[in-house]
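Multiple structures are listed underneath, in structure tokens.
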Structure I
Amino acid sequence: MGETMSVADDELSQIRAARQAEIQQQLQAQTEQQLQTEAHENAAEEEANVIAAAMRTILTPEARDRLARVELGHPEIASTVKQHLYTLHQTNRINIPVDDEMLKRILQGLSDSNRRETTIRRI
């Protein structure tokens with residue numbers, strides 16, 4: 001009977017060891033995932049800070065105000081415009097500072113290309 005008990009104890013300790021190793025691997029995977037997520041968030045935040053600083057150089061105060069209002073209602077459009085202006089500025093393909101009228105034309109061009117034509121037909 002004592003031998004049966006030791007075999008069961010050995011099996012139980014093997015199961016515990018396997019489970020402990022599995023939990024350890026899960027914790028390591030979660031830690032690695034969390035570190036990667038934090039690294040991506042930090043990189044995105046740093047890029048946003050660089051672009052925000054560039055917008056102070058690229059845009060006039062009136063244009064920055066307009067872009068801030070656009071960002072409240074349509075953050076994806078504002079992000080696209082910021083990224084586009086930043087890229088143009090980096091490649092020296094835009095005259096700075098961009099004034100409010102120029103920003104209006106850029107936004108108008110984006111809204112025209114994003115808008116679908118809708119027609120209503122009466123039957």
Structure II
Amino acid sequence: MKVEIEIDVDGNIFSGIITDSSSPKTASEIIRSLPLNGRPTKWGGELYFRVPFHVDDENATEDLKIGDIAFWPPGDVLCIFFGKTPISTNDSPKPASAVNVVGYVDSALKLNDFSDVKKITIRLKEHK
């Protein structure tokens with residue numbers, strides 16, 4: 001399953017996909033909970049915000065790529081990775097601990113242009 005989403009970052013729209021290929025239970029919970037809103041925290045090349053559900057580790061990994069969308073079980077947060085984090089050892093993002101990868105966002109590198117994000121909304125993409 002692949003579900004198209006829009007990620008609204010302070011009025012700037014990014015396209016993405018939620019997929020169940022790595023973490024199907026987590027992906028299903030995210031899709032069921034859309035739209036998701038929050039005031040994200042920036043941690044290097046990562047934006048994350050709390051979501052109103054919990055899912056345990058599900059094929060959790062620390063091996064990420066720029067553009068990955070993942071759920072971090074210890075904090076019940078959704079994360080968008082767009083660059084190196086403070087604990088990265090190379091150019092790839094590294095989470096604080098293992099995450100459930102659930103999708104990706106297109107043009108993730110453009111998120112580097114935002115220094116203080118006030119609001120993020122993730123919703124199903126409307127097809128016109």
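Each of I, II could give Cα Rg over 2.2 N^0.38 Å, but the derived value 0.94 comes from II. Here helix-only ellipticity at 222 nm (-39500 (n - 2.57) for each DSSP H run of 4 or more, over all residues; to 500) was derived from just one of the structures I, II, and that gives -29000; the source is I.
Structures I, II were compared on distance in nm of label points 7 Å out along Cα→Cβ at positions 16 and 112, and the highest value belongs to I. Starting from the value 15.6: which structure in I, II was mean count of other Cβ atoms within 10 Å over residues 64-71 calculated from? Here the read-out was taken from I. Quick check: 35 is what I get for relative contact order in percent (Cα under 8 Å, 6 or more apart), calculated from one of I, II. Which structure matches? It was calculated from structure II. Out of I, II, which structure matches 2.9 when distance in nm of label points 7 Å out along Cα→Cβ at positions 8 and 88 is calculated? Considering all the candidates, the number was obtained from II.
Quick note: the coordinates plus some simple rules give every number you see, no bench work behind them. Model, not experiment: these values are computed from the prediction. Cβ atoms are built from the backbone, for glycine too; each structure is taken alone.
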